[in-house]
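Q: Listed after this line are the structures, all set down as structure tokens.
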Structure P
Amino acid sequence: MPAAVELPRTDARDEVLDVLAGTRYRAKLRTGGVRADLFPPPEELAETLSACITRGVALKCTAGLDSAVRHTDADTGFDHHGFLNLLVTVDALADGASRLVALERLREDDGAALAAAVRAWSPDRVCRARALFTSFGTCSVLDPVDDLTALGLLPSPERIPA
């Protein structure tokens with residue numbers, strides 16, 4: 001897997017993306033952390049995702065993505081992005097969607113709607129989305145799996161053959 005270069009959350013972002021375009025390197029987007037200011041607002045994230053996809057730069061995201069769907073953390077009050085929201089947003093942008101549509105996808109808090117959208121994808125569309133959104137970092141291994149299982153996107157563990 002090619003290395004990822006963390007994008008600055010400044011005006012230099014586009015310069016960095018221009019350097020990454022046409023190379024094997026991926027962009028790394030920080031999507032959370034221990035302080036509220038480390039979570040980019042949906043508007044900023046939509047703009048950054050659009051800038052990546054427009055240039056054909058694949059990306060990974062890190063921090064704050066333990067859950068599939070956008071939500072507000074009950075303990076901290078921080079709004080967390082969902083990794084499934086990100087995947088659906090990347091797919092929409094790859095299809096030529098506007099930043100407004102991207103923003104709607106990032107703000108979606110209906111997990112069933114996001115799961116239905118992904119279930120409707122063709123195998124080629126799945127491959128394209130995964131080639132662009134290569135990975136996400138999380139402190140939990142089981143939370144993302146549990147979310148995808150609850151949404152019907154992964155089989156329940158008891159149905160997996162030994």
Structure Q
Amino acid sequence: METYLLDSLSLNLTTSLEYQLTQIYGKDKKKLIIRIPDVQKQQNSIDCGLFANANAVEFCQTGFKGGTHITYEHKYMREHLIHCLENGKFTHFPKNYFGKTPKNLKTKTHIILINCDCGKPDTIEDMVGCEGKTGRKMCDVWTHRSCAKKNMRGNRWFCEVHR
């Protein structure tokens with residue numbers, strides 16, 4: 001499954017955002033594929049809510065998955081959001097179209113690994129691997145160091161299969 005992140009502020013995934021995404025979409029998964037298409041960027045640090053709502057409405061109503069071929073009319077966005085909230089119904093935000101959706105939409109892809117049973121991303125802290133072997137093959141089970149503490153033998157950790 002792919003998750004689309006329509007981010008009007010940047011194209012980078014922070015550790016905090018990885019954590020949030022795994023908590024929402026990562027249950028019983030070993031990895032998340034996050035697609036971050038290029039979308040119109042906000043010009044300040046206070047309009048993220050406006051752009052989040054505008055992109056969400058566009059996504060829900062048209063399947064919009066990004067692209068700079070659509071630009072919102074910034075000066076009308078706040079007024080439009082208030083109108084939607086007062087009327088209890090979301091409609092398309094005022095925008096301009098600049099052609100069709102490009103065939104080669106600029107998109108960054110991030111893969112978030114989730115090896116630990118706790119469901120948190122691998123990047124939030126150090127990981128330790130199981131020291132067990134099956135024949136000559138080393139075990140490939142990994143966990144966060146803090147999650148492994150209860151099953152450590154000295155500096156070594158063993159998964160359930162190799163305990």
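Where a number appears in this text, it was derived from the coordinates with a stated rule and is not lab data. Computed from a predicted structure; not experimentally measured. Cβ atoms are built from the backbone, for glycine too; each structure is taken alone.
Q: Using the calculated result 42, 29, 19 for Cα extents along the principal axes in Å, for residues 21-116 alone, pick out the matching structure from P, Q. Walk me through the numbers before you get to the answer.
A: On the way: P: 42, 29, 19; Q: 45, 32, 26.
Source structure: P.
Q: Given a computed value of 10, 40, 37, 11, 1, 0 for P(r) over Cα pairs in 10 Å bins from 0, in percent, which structure among P, Q does it belong to? Please list the in-between numbers first.
A: On the way: P: 10, 40, 37, 11, 1, 0; Q: 9, 29, 25, 17, 12, 7, 1.
Of the options listed, only P reproduces it.
Q: Another question, if that's okay. Consider the structures P, Q: one of them gives 2.5 for distance in nm of label points 7 Å out along Cα→Cβ at positions 45 and 149 as calculated from the coordinates. Say which.
A: This figure was derived from P.
Q: Comparing structures P, Q by distance in nm of label points 7 Å out along Cα→Cβ at positions 61 and 133, which one has the largest value? Don't skip to the answer; put the middle values down first.
A: Numbers: P: 0.6; Q: 6.3.
Between P, Q, the highest calculated value is found for Q.
Q: Here distance in nm of label points 7 Å out along Cα→Cβ at positions 37 and 109 was calculated and came to 1.5; which of the structures P, Q was it taken from? Write out the running numbers ahead of the final one.
A: On the way: P: 2.5; Q: 1.5.
Clearly, the read-out refers to Q.
Q: Out of P, Q, choose the structure whose coordinates give helix-only ellipticity at 222 nm (-39500 (n - 2.57) for each DSSP H run of 4 or more, over all residues; to 500) equal to -8000 when calculated.
A: Values: P: -13000; Q: -8000.
Here the read-out was taken from Q.
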